[in-house]
Structure formats: structure tokens, C-alpha cells
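Q: Next come the structures, one after another.
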Structure 1
Amino acid sequence: MNDELLESLKSDLDLEGSFKNGQFGIYSDYRERDDVYFIKANKEGLKLFAYQLLCAAKDFEHQEQEQAFQNIALEEVSWMLKDSEIVLKHIEDPSMIRVSETEATKSSWKDSAVTIGCCIILAFLLISLIVGIYTIINSIL
């Protein structure tokens with residue numbers, strides 16, 4: 001994606017007029033579930049947000065060519081609704097995920113202590129059950 005294409009897209013979508021009337025926001029849909037969201041926007045706001053995402057895609061292309069990956073900051077703009085519950089600050093390339101974040105966490109001595117403690121308690125309860133049953137049987141006979 002090049003700058004000429006973005007500029008022609010900007011003029012084709014008539015984005016200059018959209019800055020005044022555009023509205024865009026992301027909200028949580030509490031009627032459904034806590035993790036369900038919806039977009040509240042008008043046509044101009046959707047165009048502006050789509051253009052902002054296309055500009056971020058162009059920035060990612062430049063970063064790939066330079067092999068220098070960074071977050072792409074999303075600017076605060078007037079057409080974003082102020083009461084939007086979800087505010088998008090930046091876009092992160094999935095290849096930026098650090099290896100330490102994807103590796104399984106190593107177990108610490110605390111994890112081992114919990115496992116050993118639970119096994120000791122279960123063994124004690126099992127032995128107590130066997131002794132209790134043996135005592136009841138001996139008292140009956």
C-alpha cells in the first residue's frame with residue numbers, strides 16, 4: 001500500500017467532510033455478556049476508522065521492510081466518542097510477542113509445596129479412614 005493509494009482513497013471517501021460529522025465508539029453490551037462489545041458509529045465515523053486502520057497497515061509494511069517492529073499509536077481524534085467504554089491506544093503486530101510470554105510458566109517451589117501438602121493430607125485422611133473402619137469392625141466383633 002503506498003501513499004498515493006491512501007490519498008486517492010481519502011479523496012474518494014470524502015474524508016475531509018467526515019471529520020466534522022464522524023462519530024465512532026466501542027461499547028460493552030451488558031445485556032448479552034461482559035465480554036461482548038459493539039460499535040456505535042455513523043457512516044462517516046466508520047470511514048474515518050477504516051482509513052486509520054489502513055494507515056496503520058501501511059506503517060506495518062514500512063516496519064516489515066526495515067525489520068523494526070513497534071506499536072502503531074492510534075491518535076485521539078475529535079470523531080471518537082468521548083464516552084466510548086473501550087479506547088484503542090495502539091495496534092501491536094502479533095510477531096512482536098515475546099518468547100517469554102508464549103512459553104509455559106515454570107513451576108516454582110510454591111507449586112510443588114501445594115502439591116506435596118495436598119498429597120500428605122489425602123494420605124492422612126485415607127489412613128484415618130482405614131483405622132476408623134478397623135476400629136468399628138473390632139468393636140462389633
Structure 2
Amino acid sequence: MTIKRDGLIATLLLGLTAVLIVLQGLWAGLFLSTDPRSDSWIHVHDVGAWATLLCALAAAAWVTIRLRSDRPVWFGSVLLVLVIAAEAHIGGRITDNGDDGLTAVHVPLALILMGLGIWLPVRSARLVRTAPRSAMLDS
């Protein structure tokens with residue numbers, strides 16, 4: 001594959017991860033606004049956390065295998081997986097153990113994820129835009 005195609009696949013995977021991160025915020029807002037806890041939205045938020053983590057893991061694996069030479073995207077994608085895993089763990093402690101005080105860490109960490117989740121696909125899209133035009137014709 002070409003750098004352009006590899007960058008496009010990375011951008012799509014990282015973009016999907018960014019969409020899932022935004023949806024996580026939406027789902028959290030839905031169950032936080034209906035306190036006491038709405039078990040159905042908490043379940044959706046939990047499943048969404050796993051989907052987000054798996055998508056970020058796929059993106060990081062792709063970037064590690066195909067685009068490791070782009071250090072910022074590689075480092076950022078690995079960092080994204082680690083922060084999502086930490087965020088999911090903290091969320092589980094809030095839900096399963098009732099550690100509501102961890103919300104003070106969980107919400108700011110979510111904002112960091114939003115920023116990283118938006119920056120990464122934009123940065124990886126630069127590979128697609130700057131790759132030589134003839135590179136798209138290569139197989």
C-alpha cells in the first residue's frame with residue numbers, strides 16, 4: 001500500500017474513534033441529566049467505552065504497523081489508547097463502586113480525549129494531503 005492509502009485508513013480509523021468519543025459525551029450527558037442513574041444510558045455508555053477503546057486500538061495498531069515513521073501520529077495514537085483505557089477504568093469505578101468523587105477526574109480526562117481525538121485524524125490527514133499525487137496509483 002502507499003503512504004497515501006495508509007494515511008487515509010489511519011485517518012478513517014482515528015476519525016471514527018473521534019466520533020465515538022463525542023458520542024460518549026452525549027450518552028454521559030443523557031444519563032447525568034436524569035439522575036438517579038438511568039441504567040439503560042449507563043449501559044450504552046459502557047458499551048460505547050469498549051467500542052471506543054477497540055476502535056482506538058485498531059487505529060494505533062494500524063499506525064504502528066504502517067505509519068510508525070510519523071512519530072506524532074504514532075505516539076498520539078498509542079497515548080489515545082492508554083487514556084481511553086484509563087478513562088474506562090475510572091468510569092467503571094464510578095459506576096460499579098459508587099466512587100462519585102472520581103467524576104472530578106473522569107470529566108476533565110474526557111475533555112483531554114476530545115482534544116486528542118480531534119487532533120489525531122486532522123494530523124494524519126496531512127499525510128493524505130501531502131503525499132505525492134502519483135502515490136495513489138501505486139498498489
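Q: Between structures 1, 2, where is relative contact order in percent (Cα under 8 Å, 6 or more apart) highest?
A: Sorting by relative contact order in percent (Cα under 8 Å, 6 or more apart) in descending order puts 2 first.
Q: Next up: Identify which of structures 1, 2 gives the largest calculated value of distance in nm of label points 7 Å out along Cα→Cβ at positions 3 and 107.
A: Top value of distance in nm of label points 7 Å out along Cα→Cβ at positions 3 and 107 goes to structure 1.
Q: Could you figure out which one of 1, 2 the value 0.65 for FRET efficiency 1/(1 + (r/R0)^6) of positions 51 and 67 (r between Cβ atoms, R0 = 25 Å, to 0.05) was computed from?
A: Derived from 2, not from the others.
Q: Assign the value -29000, calculated as helix-only ellipticity at 222 nm (-39500 (n - 2.57) for each DSSP H run of 4 or more, over all residues; to 500), to the correct structure from 1, 2.
A: Matching structure: 2.
Q: Oh, and also: Given 1.07 as the derived value for Rg/Rh (Cα atoms, Kirkwood Rh), which of the supplied structures 1, 2 does it correspond to?
A: 2
Q: For which of 1, 2 does mean count of other Cβ atoms within 10 Å over residues 83-90, calculated from the coordinates, equal 18.1?
A: Structure 2 accounts for this read-out.
Q: Let me ask another. Suppose you compute distance in nm of label points 7 Å out along Cα→Cβ at positions 19 and 75 for every structure in 1, 2: which one lands on 3.0?
A: 2
Q: Further, regarding this structure: Where is FRET efficiency 1/(1 + (r/R0)^6) of positions 27 and 123 (r between Cβ atoms, R0 = 25 Å, to 0.05) largest, in which of 1, 2?
A: The structure with the largest value is 2.
The numbers here are math on the coordinates, done by the rules we state, and not lab data. It should be emphasised that the depicted structure is a prediction, and the values quoted were computed from it without experimental measurement. Cβ atoms are built from the backbone, for glycine too; each structure is taken alone.
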